[in-house]
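Below are structures written as structure tokens.
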Structure 1
Amino acid sequence: MPLPKAELHLHIEGTLEPELAFALAARNSVALPYADTEELRKAYSFSDLQSFLDLYYALMAVLRTEQDFADLADAYLARAAEQGVRHAEIFFDPQAHTARGVPLGVVVDGLTRALAHSEERYGISTQLIMCFLRDESADSALETFEAARPYFDRISGIGLDSAEVGNPPAKFREVYRRAAEAGLRRVAHAGEEGPASYITEALDVLGVERIDHGLRCLEDGQVVARLVREQIPLTLCPLSNVRLRCVDTLADHPLREMLDAGLLVTVNSDDPAYFGGYVEDNFRAVRQALALDQETLRRLAANSFRASFIDDRRRAELLAEVERHTFEPVED
């Protein structure tokens, strides 16, 4: 069995595998500009974040109904269970769907229909995090936030994703203020392609509790020192970083350097259908590329539960699972 872990940086739309994309396209009479799944997979070659986002948003056209979103979430949960995931905090992008004419309620109802049974079916507790597209306007984020109020009983927090460069965190100051007033948890992508200063801005202006990515914190020693001092979690996505050219190869990934610096880092899959692997695949890849020993892997798994928004009782239970875990031999 894989090491028990939490997944904290996972875009549910990014789990849309080619096979499911074609199945949903057929169900909804959507024509895809690819002959088959093999041709579609060949399109999963990206030069940067924007080249990925172009395909990511285009494929969302197949997601139309509540059943589509339920099927998408259930397919992820089935794979996550096989990868040792015991808790998942799942991002979704409402603006990407409402802009296509899909009502917000359809999205939330479909996703939460699957998530409601995730512990029973898969042994995975879940939380849902609503992300705002940072390349859309601040007014659009506010409108989406207000439209989502009826669903706050099923939405645990808010996040910020999509094209980072040129869209600083402070742009979304007001929507994060309202989220804090509403008692929602707050995270944000920062320091992936944007500068280390975006990390500081996300902390100070948005009041986030966790930084998604945060890779470029290493460019500023003061930012690193603060993240270590305050133990602000970073949700790293190694395979994503390679596919989007943030690092050249996994052997160049600064994960080990970040651990050695005392940063509270976690390993996640981001958009696994597009980036070549789910969360255990990421664990195995960095284990091999960076020669991580079992205790380091155990530390990363423990970090994932410490960085999560679960209650203290469940956190203690899951940390105990990590300590009890027996590693199986893994072939290189």
Structure 2
Amino acid sequence: MSAFIEQLPKVELHLHIEGSLEPELVFALARRNGITLDYANEDALRAAYEFDDLQSFLNIYYAGMSVLQTEQDFFDMTHAYLRRAHNENVRHTEIFFDPQAHTERGVPFSAVVTGIHRALEQARYDWGISSRLILSFLRHLPEESAIETLRQAEPFHAWLTGVGLDSSETGNPPDKFRRAYALAREQGYRLVAHAGEEGPPQYIRDAIALLRVERIDHGVAAIQDPALMAELAESRMPLTVCPLSNLKLRVVNSMSDHPMRTLLQAGLCVTVNSDDPAYFGGYMNANYMALQQGLAMTDSELLQLAANGVEASWLSPEEKALLLRDVREHGEKFGVYATTG
């Protein structure tokens, strides 16, 4: 891996904290909580991470969550991710969590969010990593469940910045969650949604028009719709793209087929993220490296992607200016300057 990528200041905006649960921690938490797993050891579990599509991943993803039982479990999982992020020079992260996947199992909402919040605060104190926490609705569940989750979140509103929408995209269009998003907007949450991963470009349009999101998670289906690409470029609507996830879930057949470079060159505000890194084979540095190797993206283009991440984040204008300065100074150190699309 190049020193340029390793030392590049990074922002991660699309990270499912449950998707950072490495097999070693899965087994450690299983032992702690007296849970018997269906796999003999860590290697056997990791060997199962071969997916045909999004749904085949989700099946094992939700099964892996069974080891998360207590506030300390959620702290340990989150802290492990943040340690890795710090080691890869991630300066700011905006993290999704899936409360419904836990409350349905009888785990209290308070245990989930308190454990995650404690780890975020610890990382801010220890390493200076800033963060935002995003409550994500599971789109395969009824909208009423999302609305109930919003109610459960009310005592913890101060710890939460936004709401998102993830899980099975096919057959679960943005329109299904129009009321839940209207309520979240009334409560002051910032709004994002997964769209255009396996779903069509129309889902991107609907997430913007119907849910009134300010950021699209994934969004790679935009490449199929030139008019939509032009609109996204004009508005600078951020897309939180996850290259290794797209490859692992067969959204693209090879990294050389990935649309990231085309989207960047068309002027879209595309960003690099790891999605569910324990399952997809890499955290932030690995995703940047995959773009460098698979698409022959230049250091200038990678620098622009990092700058886009700062632009798309929910940091304050002052915080953005400071972090963007660090990104530019990093480029200057290597004689590299960001592209402008």
Structure 3
Amino acid sequence: MSIVAPDADGLRRAVDLLHQDCVVAFPTETVYGLGAHAFSPKAVAEVYRLKNRPSWNPLIVHVSGVVAARALAEEWPDLANDLAAQFWPGPLTLVVKRAGHLAGVGAETGTIAIRVPAHDVALKLLDASGLPLAAPSANRSEGISPTTAEHVLRSLPDVPLVLDGGPASWGIESTVVDLTGETPKLLRPGALGLRALREITGTIALPDEVTDGAARSSPGMSRRHYAPKATVILAKDVSEVEHQGLAGPVAVLSYESVEDFADGLVAEVLSVDPREYAADLYAALHRLDDAGVATIIVQAPPESEEWLAVRDRLRRAAAS
């Protein structure tokens, strides 16, 4: 694997690989993606192979703008235009009915998930390649999403090229909204909050639980996902967890001071602001994995709507 700067030479090398049906990892504002030509069965199969990703888990297709997005859709609702105008480029994925000529691309539900990333390197790669890029997070399936090029290297050492765009600014995946029904439906909470969405959509339905293996229109709905190597234990009050009997070393991940009860424990204290917490969550989990921690006691975040995406990630990370 090569980690390269996203300069003219790096972009040229990445484009050459994509046109040879190879994969390339690249930065987005959310996390690093494992990019492949979305309409190449060979390239998409390589994404699933490298990630060890279940075949029932669909991919998001990244495009350079609304025109390219509409070309992939059988129907493009007015609401899609409104949301795209407000939030694209950005951390919002729209699920629409897939264009008939794209049979085999997208989910088994006959839909396709599309977004326009808000990262200069990602947009340059999309423009230079002229390809729509399927790009799930560039890590092994169920693992922690990568927010730096080095995270990609450690998780997927066989990826031939990583464009290094620095740390991802949002640090958590895009919000996914299904527009195929009468009422827009949240499929995956993410970087874009519900309050901002409702200003455009009005009513929005919340996600249902989906059984692993069942058809779904969005990634990020598996029972276990975003998980470090360490065992994650969610606790409302981490000071009440008896850590002596847990597999060690033991760490604490909190948004409050841990000085009173974390004597001798590795501790990561993140921001009490939900966006700042989300931006550093995966990086903190990577740091704890790198430190050889066996158990992470995580202070459960507040039940407020602003923390919905963080609660979703931690709940899936803690699933057995």
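Out of 1, 2, 3, which has the highest value for distance in nm of label points 7 Å out along Cα→Cβ at positions 226 and 274?
2
Can you rank 1, 2, 3 by mean count of other Cβ atoms within 10 Å over residues 2-9 and just name the one with the largest value?
Top value of mean count of other Cβ atoms within 10 Å over residues 2-9 goes to structure 1.
Values in this text are rule-based calculations from the coordinates and carry no lab data. The shown structure was predicted, so the numbers you read here are calculated from the model rather than taken from an experiment. Cβ atoms are built from the backbone, for glycine too; each structure is taken alone.
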